[in-house]
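No value in this document is a laboratory result; all are computed from the given coordinates. These figures come from a predicted structure and were not determined experimentally. Cβ atoms are built from the backbone, for glycine too; each structure is taken alone.
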Structure P
């Protein structure tokens, strides 16, 4: 860690679909075998398969600046989209499948994914939900746990800003993040309990493993947690981002929340505990309404217009954003989101054109044009 802004990285999950029908297509392995022929990726960027062969993930390298992150995400999306097109697939940045009547994806077969299939049965059998995970560097694991304690109040607002999953296999669910509803079916989902240090965190996870609720200690369903692989706090709350700009916004807000938490901890301010039931209600309201209605302020235990909570979040992290040089960019990205609507709002606006047209629109929104730098081989 340095005296500057914490480092950040983003993992983006995408669906692979038939471009004409919108049905999920299990073509992750041939896409992974082919992607190197469609451009080279910036140093540190990695791509790999996900739980289902109908999904694929791109992970940025370690970034310090928004422009660096934007270039890496742009390059990864373009390369994967090119490889997918060569396999007669479309790469879609959507949190849940849009195509009607998709077949249940094939089981994982062997390895850890097969253990997950065996553990959760029908809950996970057709799980093709895609998220945007943000990692923010934190110096040590005890500090990471203390930071996570400070995040709970703000996670539902991050979810509402990211909402990009209104459909379930062609059916309009009425929710803005059906992905979060699907995720809530897993044991221990939602806002993490308030814990005192990394030893207590590991004990809480070990207890869930012993109870059979988790496959192993690296698996939790909490919406923010200390990463088991990296020296980071990992935000797992957001739907996969419709655009690179939406992903960058999530990363910058997440980093600012961590930096604000570190400042509060440096002044001896510990996080106020949240009611688990109210926190769950806040997550549900964000999934249900996105930014179009009233959300729950889990700290104040009240219902308020969604955009007033966004304004509170921006005020909470304003100094952190200013210090890192990100304030003007975040303000512009939030203004654009307010004008255009979240991914869920935009998806609903084009749904009436038919599945094939919606897939074409989503493909175009997924793959950036005129932003970022593609590094060709």
Structure Q
């Protein structure tokens, strides 16, 4: 690798890390302030708020990655332009695309990291953060382990496995005890779901009754029970689309479509997750002709200001575009990919004017 390439990469990474640190601190602080209003509700305390903010930091980083890439590239290369270092490289015979090549390579690496994080790293942390927060806020006497939930209801204990789909549990066990705490009835169902408010339907139920004469067993095809556990109380079992990985979202969309249910919200979330790396690449490409474009003779301060305004607009627009698409019933693919195509078109037009 040439010395000029290493120098360009170093300046870009320094600016990127600085911008990322500032943005993460700012948005994490805002998130923490939003969590403080819930302190004192249920068992939710200050430590829970800090834990939630820390666990959701990777998701926040992924959301801010396109903006951080745009600002990092603009600041890093803008300072080089302000010091006439880019002009010196061009005078030495390097074309603008060749100067930007190492930055583009780093951008591709960022896109790959974003894709890996969105699939394997961020979803479990996001789900853990949401589950722990709702557990602390719910105050339902619920205990969570790695694969299941335990709920105490009077003298009874209910064990619910982690959900496989929305409003459907992978399995349920009910231990009914007498006043002395002695087990009198045990119910096991491999599948249970809420059918109406707090009414639960258990399928293929294995029932065991413990008496002085021994244990009696029988199987019930379907059993309906009023467990006084409604969907609101068990909201921790329903994972929102933004907390799922792209693969899980894809499979869940297929399940909803097979059931004939509306899957637009999940399809939109899937396209947003798939487009996140593309948005990062598009924002990086936009910054490069901005540095070498018609305003290259202006100060780095003006370039940075333009990049900040573009970044803020892109971040806000990305946060509301999904709701806009669902509101006006637009195609999720068109809704999500159109802004990216617009950014790429502007970048190509600016690069063509510069004759790269």
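Tabulated data for the structure shown
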{"quantity": "Distance in nm of label points 7 Å out along Cα→Cβ at positions 8 and 32 derived as 2.8 - corresponding label from P, Q", "calculated": "P"}
{"quantity": "For 0.45 (FRET efficiency 1/(1 + (r/R0)^6) of positions 48 and 120 (r between Cβ atoms, R0 = 25 Å, to 0.05), calculated) the corresponding structure among P, Q", "calculated": "Q"}
{"quantity": "Read-out relative contact order in percent (Cα under 8 Å, 6 or more apart), computed value 18, structure in P, Q", "calculated": "Q"}
{"quantity": "For Cα Rg over 2.2 N^0.38 Å computed as 0.92, the structure of P, Q it came from", "calculated": "P"}
{"quantity": "Top of P, Q by distance in nm of label points 7 Å out along Cα→Cβ at positions 40 and 344, largest first", "calculated": "Q"}
{"quantity": "Test item: helix-only ellipticity at 222 nm (-39500 (n - 2.57) for each DSSP H run of 4 or more, over all residues; to 500) calculated as -20500, pick one of P, Q", "calculated": "Q"}
